[in-house]
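Next up: some structures, all given as structure tokens.
Only the coordinates and a few stated rules stand behind these numbers; no lab work does. Since the structure is predicted, the reported quantities are computational estimates derived from the model, not experimental observations. Cβ atoms are built from the backbone, for glycine too; each structure is taken alone.
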Structure 1
Amino acid sequence: MSDSSVQPVAEVTPGLSQIQRVTNVFTAPSKTFSDIKNGNRSWWMPFLISAVCTYILFFAITSKVTWATVAENMVRMNPKAEESMSQQTPEQREMQMKGMRYGTEYVFAASPLLFGLGFTALGALVLMGTINFGFGGKATFGSVFAVWFYAFLPGVIKLLLGAIVLYTGMAPESFNMNNFAPTSVGSFLSPQDTSLGVYTLASWLDFTTIWSLILLGIGLSKVAGVKRSSGYIVAFGWWALFLIVSVGIAFARS
């Protein structure tokens, strides 16, 4: 009997470990995203790292600033909000400040679940639909979901920088919840002396965000099997859309 019908067994390349994928995001991102494309879609490590860093900043704010001061700073650094607050009765002001304090604290505490899981799932659906139907990709929800978590790992740098700034002596009254780390153009501007539209635009120009969008574009192109330029168009296109809307609203309010 001829052996010509016997097919050679393909060599199976072992997938990367979680630590290798995290490390490669910063040194060789294509390796991480290729591993995800090959079916290794576990995302718990970047989720855990992001959650831990979020709570490091949370406890830094709680111990070094307090959430009551965070709320007061949010009003003081927003001329419109400060003007509106000055027209309220002491009872109304106290109630609103309390709502801002606890609302900000609880949302921040819940952000790993609200944004880490909920927003990522929604974002993965939108990106999958865009790259597949707009650019002929073949990405799956699970692969895009995993790509998102790894692509946004540079955000932990911002979280840790925010905590470091607080623990090294930042004055509580100087803490700005909208720019808690020196990673954006907006963090070097005064919100009181800059128009809301310009300040919003400057705050969107954040180097950790741009870094993450570059990684997201690479990851999308890998798992969808399309050109890298297509991945960049999807990643930066959605970012630009949200930027335009946010800045437009800010200019309208200023």
Structure 2
Amino acid sequence: MSVSIISVKDLVKTYHMGDMEVHALRGVSLDINQGEYVAIMGASGSGKSTLMNILGCLDRPTKGDYFLDGVNVNTYNKNQLAEFRGKKIGFIFQSFNLLPRTSALENVELPLMYNISINSKERKERAYDALKAVGLAERANSMPNQLSGGMQQRVAIARSLVNHPVVIMADEPTGNLDTRTSYEIMEIFQTLNDKGSTIVMVTHESDIAQFAISNVIFKDGRIIANQAVKKRKNAKEELKNLPVLDNEVE
């Protein structure tokens, strides 16, 4: 039986800009089950980023209900929401959001710093294991400026994993990366998903959306399509087929 991780019902989000009302979401309903890998797509202003902010507990809907892991998060106050978000969601952003004067290992440790039940030794072990999962164990002591963009995004992915979240939310995770590096990140996502991680990814890149299991497409604040990817790409195979550029080593 499928277990629902995310369930939104009739979400409405309205912003007030002076005398004007902006209807960002117009009655959105969506269910995402455990183990799914969903890409949310749509043009700028379509509502996809607004939905992601609500799913990530960074914003509240004007109307409607949002259940995350069986809890109606609309019933939580600001402090409860922050604590719940930290335990349940792993975030990955386009701009990596790493602390520049902090090592890769210490960046990954950050989400655990507020968990008083985890001591320093366990925190470092879990952070190291997360880096190992994304193939960066040997760069644990490197600073962000010593890492490529792709490596920095791997650190961000490791950070999203360290708290064992129920869902990983990625907002344009390949937006600042070249094609090969983007596909390498998609390979990590597919591996995580194969191991049971639930992934929700916002992307404007149709080729990146093809690595997901299903695509949810937004237009004018509404979902206009929610469909399985018919010809799903396998990142490992796609990487093999990419041409080697002059500055790359086979």
Structure 3
Amino acid sequence: MSPRPTGLHSADAQDDFLRARRRRAMARLRARAARRPGDLDLILPFDEVVAALGRTGERDLGIQVIAVDSVVGTVDRATGFDRSFRPTSARVRTRWERIAAAMRRGEPLPPIDVYRIGDAHFVRDGHHRVSVARALRIEQIEARVVEVLTRVGASRELTLADLPRKSHERVFGERVPLPSQDAAQIKPSDPLGYGILAEAMEAWAFRAGQERGELLDRERAAREWFDSEYAPLVEALREADQIGSGTETDAYLRVGPERYDRRVVDG
């Protein structure tokens, strides 16, 4: 809900800006108390997100209405706003208040420009409009949307801390190209587990190829490894109540790669 207006749009816009700055200051205090003072400023950078997820293409979706809180990142890191699009300095004040006054008057504003990855949006143009909309508790905004297709999906909850894991997941997907419903079941707690799993699949495929006298392509090898090696072992561990406190993939990693290594050595 937007703050109660006085009817003087310029004055209300000034109050809006000061209120947004106070929210920023309070958020900094909370972050410092939680010993995460830097987290507040880590706005998601589009280029780093795309590098981690793996870009495969894009398509222009035209003008759409999107949720303001789905805007989580930016193409331009030097924006003057924190990760919640609160103003970080007075440098943005003049333009910010002008847009706030226009929004309060109900004036039509041009759509913002965003990239979409999953259900998350990254601002190309319109940082001030997003910031004001958030400050005024406006839930939706018009945007020109270009959807960026990636190898690994993302949600609006994505953080900078998630990017190394997403990068490992992307590389695993390239080495082990599983169907999406199978890939969704691969969830190691430690991102390095993705590399161990990829090596296990490749070792399995090498042995299977030798036994059959043929070379398995990656897609076929990935599917057969999952169906005949990974899934049956996970099911056996589940039936024996040996999954433990981690994920099913963690349970597989405790016994699967080692078991297979012994088979290779014992040959």
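Key figures for this structure:
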item	result
For -22500 (helix-only ellipticity at 222 nm (-39500 (n - 2.57) for each DSSP H run of 4 or more, over all residues; to 500), calculated) the corresponding structure among 1, 2, 3	1
Which of 1, 2, 3 yields 0.25 [FRET efficiency 1/(1 + (r/R0)^6) of positions 60 and 172 (r between Cβ atoms, R0 = 25 Å, to 0.05), calculated]	3
